[in-house]
Structure 1
Amino acid sequence: MSDERRKSPKFERGLATRREVLGDDYVEQSLRQADDFSWPLQQLITEYGWDEIWNRPGLDRRSRSLLNLGVLAALNRPYELKVHIRGAINNGLSRDEIKEAFLQVGAYCGLPAALDSFRAAREVFKEMDSG
C-alpha cells in the first residue's frame with residue numbers, strides 16, 4: 001500500500017478525527033490490515049465518513065456518537081457497535097447515557113436488539129476496566 005494514498009487533505013482530516021474518536025491503536029490496525037483490495041474502502045470510510053460527515057458543523061461529536069449507537073444497534077452490527085461504544089465514551093457519553101440509549105433501542109427496535117446492545121456494551125466496559 002502506497003503512502004501516497006494517505007496524503008490527500010480530506011484523508012488527513014478524516015484520519016485525525018477517526019483517531020480522536022476511535023483511538024490510534026484501532027485505526028492503525030485497520031489501516032495496516034488493508035490490502036490492495038480493501039484499501040479503497042478504508043479511503044472511503046476515512047474521507048467520506050470521518051471527514052465529510054463527522055467533521056460537519058451541524059452536530060457535535062457527542063451527538064454523532066449517540067446517533068451511531070442507535071443506528072448500529074438497530075442494524076444489528078455488533079462489531080461496529082463495540083467500536084463506537086468506545087468512541088462514545090471518548091466523546092463524553094457516560095455509561096448511564098449509553099444504557100438509556102439502548103433501552104430506547106429496545107422500545108423502538110425490539111428487545112433482542114437491546115439485549116445484544118447491552119451484551120456488547122458490557123464486553124467493552126469489561127475490556128476498558130481491565131486494561
Structure 2
Amino acid sequence: MSETMFEKGLAARKEMVGIAAVERAFATANDFTRPMQELVTEQCWGAIWTRPGLDRRSRSLLNLGMLAAANRPDELAGHIRVGIGNGLTRQEVQERFLQAAIYLGMPAGLNCFRIAKAVFDEMDANAEGVR
C-alpha cells in the first residue's frame with residue numbers, strides 16, 4: 001500500500017519543522033482549525049515539498065522570496081529556520097533579502113532582515129544553551 005499524500009506531508013513537515021512543532025499544531029487545533037492543518041500538511045508539505053522536480057534547498061530559497069514578496073512575516077520566520085535546515089547558509093539568506101529589497105522595496109527588505117536577525121539570534125541562543 002502506498003503512502004497517502006497526508007502521510008508523506010506529515011513526515012516531511014515533521015522532518016523540516018520539527019516533530020514537537022507539528023504535534024503542537026495538531027494538539028492545539030480545534031474543530032475549526034484542524035481542517036487547515038490537514039490541508040497544509042497534505043497539499044503544501046505532501047503534494048509540493050515531496051515532489052522530485054526541485055530539492056528542498058531550492059524550494060526553501062524560492063519560499064523566502066515569495067514570502068517576502070507576500071509580506072508574510074510569521075511564515076517567513078518559520079521558513080528561514082526550514083531553509084537553514086535544508087542547507088541554506090546565512091549568507092544566502094542575506095543575499096536573498098538584499099535582492100528582495102531592490103525588487104520589493106526597502107521597507108520589505110528591512111523587514112526581512114529584522115525577521116532573519118531575530119531568527120538567527122534565537123538559533124544562536126538555543127545553540128549556546130546546548131553546549
Identify the structure, out of 1, 2, from whose coordinates mean count of other Cβ atoms within 10 Å over residues 82-89 was calculated to give 22.2. 1
Using distance in nm of label points 7 Å out along Cα→Cβ at positions 18 and 98 for the comparison, can you identify which of 1, 2 gives the largest number? 2
Please compute distance in nm of label points 7 Å out along Cα→Cβ at positions 106 and 122 for structures 1, 2 and give me the label with the greatest value. 2
Among 1, 2, considering only distance in nm of label points 7 Å out along Cα→Cβ at positions 58 and 74, which has the greatest calculated value? 2
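Comparing mean count of other Cβ atoms within 10 Å over residues 26-33 across 1, 2, which structure shows the greatest value?
On the way: 1: 13.4; 2: 9.5.
Between 1, 2, the highest calculated value is found for 1.
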For 15.7, 51 (Rg and Dmax of the Cα atoms in Å, calculated) the corresponding structure among 1, 2: 2
Source structure (of 1, 2) for distance in nm of label points 7 Å out along Cα→Cβ at positions 10 and 66, computed value 2.4: 2
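Every number in this text was worked out from the coordinates using simple rules, so none of it is lab data. No experiment lies behind these values; they were computed from the predicted model shown. Cβ atoms are built from the backbone, for glycine too; each structure is taken alone.
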